[in-house]
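Multiple structures are listed underneath, in C-alpha cells.
Here, each number is a calculation from the coordinates, and none is a lab measurement. Values in this document were obtained by computation on a predicted structure and should not be read as measured data. Cβ atoms are built from the backbone, for glycine too; each structure is taken alone.
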Structure P
Amino acid sequence: MYAVVETGGKQYRVAPGDSIHVETLPGEVGSEVELGRVVCLVKDGNQVVAGSEAAAAKVKGTITEHGRGDKVIVFKFKRKKQYKRTIGHRQNYTRVKISQILS
C-alpha cells in the first residue's frame with residue numbers, strides 16, 4: 001500500500017517505512033506529524049482510490065531531523081554592462097519517517 005501526499009506545494013509517493021525530505025514542518029524531533037492532503041491511495045494490488053475517498057485517508061509519520069540542504073549558487077550576469085551578482089541559498093528541510101497510512 002502506498003499513497004501520494006501533497007505537502008509544501010510538492011507531491012510525494014510514500015509507503016510505511018519510507019523516509020522523505022519535505023519543506024520545513026513545525027514540531028520537535030521525535031514528535032508525531034500528519035502530512036498534508038492525500039491525493040491518491042493505492043491499496044492491495046492495483047486498486048486505486050482517488051478523490052473524496054482518498055482525502056479521508058491520513059498519513060502519519062515521525063519527525064526524525066531538521067536540517068539544511070546543500071548550497072545552491074545563483075549567478076546573475078548581463079554582458080557589456082559590468083553587472084555581476086553572486087548569491088547562495090540553502091533550503092531548510094524536515095526529514096519524516098512514515099509510520100502508517102490510515103484509510
Structure Q
Amino acid sequence: MSTAQKALVIFVDETDMWQDSHLYAAIVMTLERQGIVGATVNLGLMGYGRHRRIHRKGLFGMSDDKPVTIMAVDTDEKIRAVLPIVAPMVKEGLILLQDVEVVSTGTLG
C-alpha cells in the first residue's frame with residue numbers, strides 16, 4: 001500500500017559549514033533530533049548553482065567543492081515543522097519540497 005509523503009531536498013556545497021560542522025552533517029543531525037523518519041546525503045560528481053561556478057572532481061581526483069544533496073522524507077506536517085529550523089542554516093543553496101508517494105519502505109510482511 002502506498003502513502004503520500006513530502007520530500008525535503010536541500011542542495012549545498014561540500015565545504016559549507018554550520019558552526020564547527022559541515023553543513024550537511026549539521027542538517028542531518030537536526031533532522032534526526034526533530035524526529036524525521038530518514039535522511040540521506042549524496043555527494044555529487046558535478047554541478048553548479050546560481051553563481052554558475054562549475055563544481056566537479058578536480059586535479060588528481062581532488063574535489064574543488066563538490067555539490068551535496070540532502071534528502072529527507074516524512075509527513076507534510078513533520079517536514080513543514082522542521083523547515084523553520086533548517087532553512088536559516090542554508091545561507092547559499094536551494095531548498096525544495098516535493099510531493100512523493102512512498103511505495104515501499106523495504107520491509108516485508
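Observations, loosely collected:
- Calculating distance in nm of label points 7 Å out along Cα→Cβ at positions 38 and 94 for structures P, Q picks out Q as the one with the greatest value.
- Ranked by relative contact order in percent (Cα under 8 Å, 6 or more apart), structures P, Q are topped by Q, which has the highest value.
- A value of 18.5, 62 for Rg and Dmax of the Cα atoms in Å, calculated from one of P, Q, originates in structure P.
- Structures P, Q were shown, and helix-only ellipticity at 222 nm (-39500 (n - 2.57) for each DSSP H run of 4 or more, over all residues; to 500) at -6000 was computed from Q.
- Computed 2.2 for distance in nm of label points 7 Å out along Cα→Cβ at positions 22 and 46 - originating structure among P, Q: Q
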